[in-house]
1. Suppose you compute helix-only ellipticity at 222 nm (-39500 (n - 2.57) for each DSSP H run of 4 or more, over all residues; to 500) for every structure in I, II, III: which one lands on -2500?
2. When relative contact order in percent (Cα under 8 Å, 6 or more apart) is calculated, the result is 13; to which of the structures I, II, III does this value belong?
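Laboratory data are not the source of any read-out in this text; all were calculated from the coordinates shown. Computed from a prediction, not measured in an experiment: that's the story for all the values here.
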Structure I
Amino acid sequence: MATTAGKVVLAIVIAVIVRWGWKILNWAWLKPKKLEKSLREQGYKGNSYRLLKGDVIELARMMKEARSTPMPVSHDIISHVMPFEHYIFNKYGKKSYVWFGPNPRVYVMDPELIKEILSRPNDFQRPYKEPIRDSITGGLLVSEGPKWTKHRHIINPAFHLESIKGMFSEICLSCNEMIKKWELLTAGNGLAEVDVWPYIDNLSGDVISRAAFNSSYEEAQKIFHIQKEQMDLVIQLLFTFYIPGARLIPTKANKKFNENRQELQVLAKSIVENRKKAIEMGEDSNNDLLGILLASNSKEIKENRVGLSIEDVIEECKLFYIAGSETTSNLILWTMVCLSLHQEWQNKARKEIIQVFGGGEVHFEGLKHLKIVTMILNEVLRLYPPVVKIIRNTHKDTKLGNMMIPSGVDIIISIISVHHDPEIWGEDATEFKPARFSEGVANATKGRGSGCFLPFGGGPKICIGQNLAVTEAKAAIAKVLQRFSFELSPSYKHSPFAVFSLPPQFGAHLILHDI
């Protein structure tokens with residue numbers, strides 16, 4: 001009897017080992033090779049699959065080399081920002097793929113196909129869930145299907161132009177505080193060399209702290225600083241994403257990341273619950289993003305009995321920081337760098353700003369008259385997009401154009417490559433020429449459509465915060481140009497590098513002159 005029981009146990013153990021062995025073999029080798037064959041048959045080219053590591057080690061090496069030194073001052077930045085992709089495109093052409101571990105990622109560069117992908121969010125969804133990445137971005141950015149639709153509907157009112165208009169005084173207050181700091185630096189000689197990046201980075205964090213959580217400003221600032229640290233930690237963890245269970249290894253980075261995540265939850269929950277209590281007691285809280293969001297959510301619950309949970313609201317609040325501060329700080333920073341390099345456009349923008357506002361206070365209604373500033377911002381968004389690529393995934397065999405993309409393949413829309421493509425923008429694609437936008441985006445893309453210009457993504461899931469980002473950028477640039485002229489310092493190091501956005505790795509040293 002014991003012998004029979006032992007044989008049964010042994011048989012079960014062997015069956016489990018065989019089953020899991022087969023799963024691992026399929027995940028690590030058989031499925032990748034099958035996907036590789038399918039992609040090659042459809043004309044895609046790339047390196048042959050290498051067990052588990054794929055192209056990740058080579059990709060990491062090239063990124064490390066690129067980040068070890070600044071690049072020459074130029075707007076032709078792809079080889080520095082995306083060195084491995086640049087190498088792949090040169091070797092295999094636009095219709096290529098790379099291996100992120102055992103997962104193939106194909107590049108789609110055709111504007112019509114890009115437009116199709118972004119307009120079909122149910123077919124081309126965001127990639128598999130990744131706890132480390134998703135805990136940073138969260139909210140709308142990682143939601144899909146009915147959940148995304150519900151969240152977007154509830155959150156929309158917070159980003160209407162009228163809501164942003166109500167926050168404009170807070171935006172101006174934050175800008176004024178940054179400018180006062182710069183005035184102190186130039187007070188002695190009328191000029192000063194300043195690394196403007198920390199100030200601009202803090203400006204955007206300050207604006208989103210006021211605009212999103214005005215009555216909880218100090219707590220909001222703590223959230224901002226923890227989120228910044230989390231993003232630095234994610235860079236260290238970036239190439240372990242595809243390794244199963246890597247986030248559970250008790251490394252120093254993993255431990256600190258988890259500690260920060262818990263602290264963020266506590267801080268955010270406290271802010272949200274205190275605001276809910278204030279609203280229930282009759283306080284007017286509709287003057288910031290959180291107040292508007294909670295009011296919209298309350299209305300949704302009354303009308304349809306289903307709204308956002310406290311946890312959902314917390315996730316959206318965390319996303320406010322990434323979407324609200326990172327996008328805008330990058331736009332303002334690279335605009336100042338471009339205007340330092342191209343003084344004629346700095347002078348044109350300042351002349352327009354003086355015509356609209358004089359030397360007085362910048363006001364919301366005047367922003368729509370800043371045509372030259374708008375052209376400049378569009379050109380900066382083209383050359384230095386705040387998000388350099390969008391990743392989507394197929395959860396079933398999916399038709400795209402005349403191709404069939406196999407299930408389980410990631411699709412990369414390389415925004416920065418499309419924005420720098422001479423076939424779309426002309427031979428001067430890597431040059432700073434805001435005049436190309438003088439008759440709007442449609443004419444600038446020579447009729448190629450919305451898949452050519454994607455600074456805030458596209459389709460139904462276009463960035464909800466784009467109006468806030470552009471409004472803040474216009475206000476900041478207008479205020480800075482009223483008060484200062486600026487140029488690159490001899491110590492400036494050109495160093496755009498891609499994380500969640502496109503910050504300057506070595507800061508941005510400019511010489512500010514009083515006007």
Structure II
Amino acid sequence: MHVCKSTTDLKRGQTDLKSSGKSSFPIFLGILSLSFYAHAVKAAETPAEKPLGQLTDNLRLTGEFRARYEAYDFFQPVGASNNNEYDFWGLRARLGLEGTSQYVDGYVQGEYSGIYGLPNNAFATPGGALGLGALYYTENNRNDSPSDVHLKQAYLNFKLTPLGFKGANLKLGRFEVQDGLEYKTGDAKFDTLKLTRVSQRLLGTFDFAHATRNFDGVSVGYDQPKYNFTASATHPTQGGFNLNAQDEISKIDLVYAALTSKKDALLAGTESRLFYLYYGDNRNTQVIDNRAANQRPLLSQQSLQIHTIGTHWLTVQKLGPGAVDGLLWGAYQFGDWGNLSQQAYAFDIEAGYQFTDLPLKPWLRGGYFQGSGDSNSRDGKHGTFFQVLPTIRLYAKFPFFNLMNLNDAFAQFIVTPTSTTKVGIDFHHLSLDETNDLFYAGSGAGSQDSSFGFLGRPATGNSTIGELVDVSFTHNITKQLSWTAYYAHAFGGNYVDNFYRNKRDADFAFVEFNASF
């Protein structure tokens with residue numbers, strides 16, 4: 001199956017924003033800084049006029065800047081002399097221009113991505129990547145300070161309401177796709193749960209990475225007061241750990257459709273969604289699963305054709321001195337895993353209660369997730385749940401694991417000291433669903449052919465990955481300026497004890513600053 005051939009070469013007729021040299025950053029950041037400065041001066045000279053970035057009634061300039069410092073002290077396999085303790089910087093800047101009219105809206109956005117000081121020996125054999133720094137280094141031609149300027153978005157959104165199709169739109173070009181975020185309710189708490197516990201489990205931009213994933217193709221939407229229907233047919237771009245995010249991965253086909261019953265439409269305080277996702281992959285790379293390497297064909301010879309059907313139900317209800325929330329998410333997969341038959345599933349059940357009338361508004365949540373694993377590598381079936389192209393860090397804040405062949409029993413505790421600050425503490429007990437399968441990590445395809453996008457290590461009969469405890473702090477200084485601090489510690493279980501014998505625990509921390517207009 002091959003879709004959206006007309007959008008395969010978005011670069012035709014567009015200015016090529018791509019640059020592989022470090023010198024591109026000062027130019028791009030200079031433009032962004034001048035934009036901030038010019039509009040700040042204009043706002044000071046003409047108060048109470050257009051907001052920052054609003055050039056005319058129909059033309060708006062947008063800008064984003066993010067700086068993050070990351071530090072790792074990762075697990076280490078026995079006998080390894082690789083670097084498992086390191087730090088690095090990452091910078092990302094975006095500049096966009098948005099135009100609106102009665103019949104069509106348009107948007108074009110460029111992105112600079114740069115990482116500085118990556119470790120050059122943090123990939124162990126055996127052992128794999130010792131933290132995310134190793135993945136950034138290997139995906140970028142073994143460059144310890146890679147950078148790139150690329151086209152992030154460029155699309156036209158045709159409004160069909162003036163033509164008699166009220167609430168309908170047609171989008172063409174390069175844009176973002178985030179499953180589960182087809183619409184927002186306007187309720188801050190409800191939308192926070194949608195963003196952090198529902199969206200992008202299978203299809204997302206991987207915004208935590210320093211170069212985001214985007215999608216080339218077509219999307220249609222039909223938004224009504226009680227429901228929303230969205231469908232898209234796309235190819236993903238490179239991105240994620242690969243900073244060269246300009247190029248499209250034309251050998252991956254995606255079809256996504258979702259019908260969402262909006263909050264309060266069927267049940268008070270509740271929304272529900274039915275979704276379908278098709279993933280086809282015939283790149284010239286080898287699939288990762290629990291078979292021996294010489295038994296796993298190239299995708300160009302035996303492609304993946306995976307169908308996923310699923311649902312979610314999310315509710316928030318007032319109860320006593322606060323509010324109770326609940327989530328049910330589930331998916332089933334079938335199709336062809338190369339020369340095997342795909343039969344896999346995943347589900348998530350969560351509940352929480354927030355004391356909204358108490359100081360700090362304490363919010364306690366808990367849940368259980370299961371992503372199926374494969375129990376037998378020789379039966380002609382592949383039973384490992386495939387996570388497709390997710391924004392993995394929403395569900396693995398210390399992303400040394402993902403949701404494939406995983407059981408995750410977790411608890412969350414969140415407090416809000418002020419209206420602009422939030423503190424969260426998470427606890428996870430992680431184990432493998434099937435000990436005959438692999439322990440998986442990764443966030444999906446980020447390159448045209450060089451890697452599958454997921455890593456796997458043999459479980460060797462051990463099931464307990466361990467425990468993960470983390471704390472996060474976020475402070476919104478203004479609507480345009482915020483910062484975040486995060487620290488996580490992983491305690492190794494019997495799987496980690498057997499595989500990473502030199503060092504059986506791991507730490508990850510970062511501090512991040514964000515500005516936008």
Structure III
Amino acid sequence: MATLAMDQAPSAELPRSPRFTDKTHPIAKLLFVAILVGGLAFAGWSIVVDTRQAGEQLALGVFAFLGLALLIALGFEFVNGFHDTANAVATVIYTNSMPAQFAVVWSGFFNFLGVMTSSGAVAYAIVTLLPVDLILNVGSSAGFAMIFALLSAAVLWNLATWYVGLPNSSSHALIGSVLGVGFANQLILGGSRGGTAGVDWGQATKVFSALFWSPLMGFACALLLLLVMRVVFAKRKTLFRAPEGNAPPPRGIRALLIATCTAVSFFHGSNDGQKGMGLIMLILIGCAPTAYALNRTLPTSATAAFVQTSHAATAVFDSRSGATTLTPAQARTTLTDALQHRKAEGAKVYAALGALSQSLTEQVASYGSLSKVPARASSNIRNDMYLVLDTSKLATKKPEGFKPEELKALKAYQDSLESGTRFIPLWVKIVVALALGLGTMIGWKRIVVTVGEKIGKQHMTYGMGAAAEIVAAATIMGADHLGVPVSTTHILSSGVAGASVGSGSGLQARTIRNMALAWLMTLPAAMLLSGGLYWLMLTGIRLFGIH
């Protein structure tokens with residue numbers, strides 16, 4: 001694959017690459033290292049503060065293990081940064097809108113801002129793809145083996161495709177890795193627990209749809225947008241010309257290209273930056289459940305709202321439970337089984353939802369707030385909240401059987417449960433933003449050359465660059481709003497291809513073929529790699545008797 005991807009010489013109509021030989025100033029290198037080390041130190045300090053405030057003391061071995069897990073998770077975001085940022089900066093570099101070194105710093109800064117302003121919805125869209133037994137028992141050795149396996153597999157595949165210069169999707173790699181450990185878990189357990197050990201195919205289908213349609217939309221929309229631009233701005237011939245030598249574009253066009261690069265960088269951060277956050281939270285919950293299993297930052301006043309919404313939702317559940325009564329233990333088994341088979345219907349399921357919701361209400365009310373829940377109860381309350389939240393969401397996927405006021409009550413209750421369990425601490429956002437932002441500043445040249453020189457047969461024009469970037473930014477923004485992960489790489493590289501076709505130039509068949517091959521291979525390769533790593537780790541755990 002390396003030969004296929006890298007031996008394609010630029011077309012005769014393409015000039016040499018922009019100047020990538022400019023050396024980085026020593027002060028810039030020192031600043032880079034200082035920020036990197038400072039970010040890691042900040043993460044460690046934040047964990048110490050959070051655990052002390054929660055009254056939880058981490059043993060040295062647990063803290064070291066947590067540090068290693070966080071390094072791997074942040075490593076994924078770092079690799080994601082230098083793998084995907086090339087797509088955002090290629091257009092401004094190849095149109096001479098920005099010097100290469102300045103462009104990657106600019107992009108890194110706006111990636112950082114994008115992560116900091118993200119909602120966290122995409123983070124938990126990834127988490128819900130994981131097997132239910134991992135989420136409920138994340139602190140087990142098998143749970144940690146899954147997280148290590150899937151993150152390591154995603155990083156390795158990203159590094160491999162980066163090395164040969166192929167624009168590959170980090171989202172695709174991560175999701176393939178998640179599915180791989182799910183399948184491996186299913187096979188290792190021999191189907192003894194059915195779907196609980198496998199994959200949430202409902203959520204997987206939603207994610208697959210976004211990943212499948214986004215590159216097709218990128219190609220079609222960029223092609224159409226460029227055609228519209230050629231009609232609307234027919235008199236602006238300069239917009240549809242390639243740059244001459246190293247001359248920058250006219251001021252207005254340059255502003256447009258910089259603005260679109262900025263938008264893609266920002267929305268890339270807001271979407272891709274979240275993909276490691278949910279996994280980092282699982283690591284934190286497993287190692288330090290007292291501090292991170294529940295959102296202890298919620299004010300005491302939120303407890304009254306939780307109790308109120310819980311009572312309203314419990315009334316809805318009870319109205320559908322018939323005469324069925326269950327203990328909290330029976331309710332947990334019933335709801336786990338419902339999630340296992342992806343079927344939340346029948347009187348028994350609603351009785352379980354009602355019983356567990358009532359138990360949650362009594363526990364949280366007795367403690368006064370989530371911040372006062374003792375260490376011994378944190379994990380159990382989180383798991384109960386998870387079971388009720390996801391089962392109730394599954395039950396309301398078909399809203400036809402509910403009255404509008406009932407749906408409103410259930411939605412309010414689900415929001416309360418989410419605020420208590422699905423949260424991202426500020427320090428996690430900061431360190432992920434630093435990892436992604438710093439990652440954008442190194443290793444970008446290989447992918448930039450592919451996007452800038454090896455997709456179309458002619459040099460990128462100003463209009464081509466703007467069309468591809470506008471479509472990419474709009475698509476990622478929409479996906480972020482919907483809470484689904486999409487691939488910046490797929491959208492923008494397919495947008496460049498669409499804009500190349502719209503401009504009348506052809507495509508370099510070898511590069512397009514290799515990109516399509518990488519797109520098709522990523523899912524099975526990541527699944528095989530992560531599943532194999534998970535099996536090896538579990539074998540090692542059993543061999544050495546680790547629990």
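1. Numbers: I: -17500; II: -2500; III: -24500.
The read-out was computed on structure II.
2. Value 13 for relative contact order in percent (Cα under 8 Å, 6 or more apart) corresponds to II out of I, II, III.
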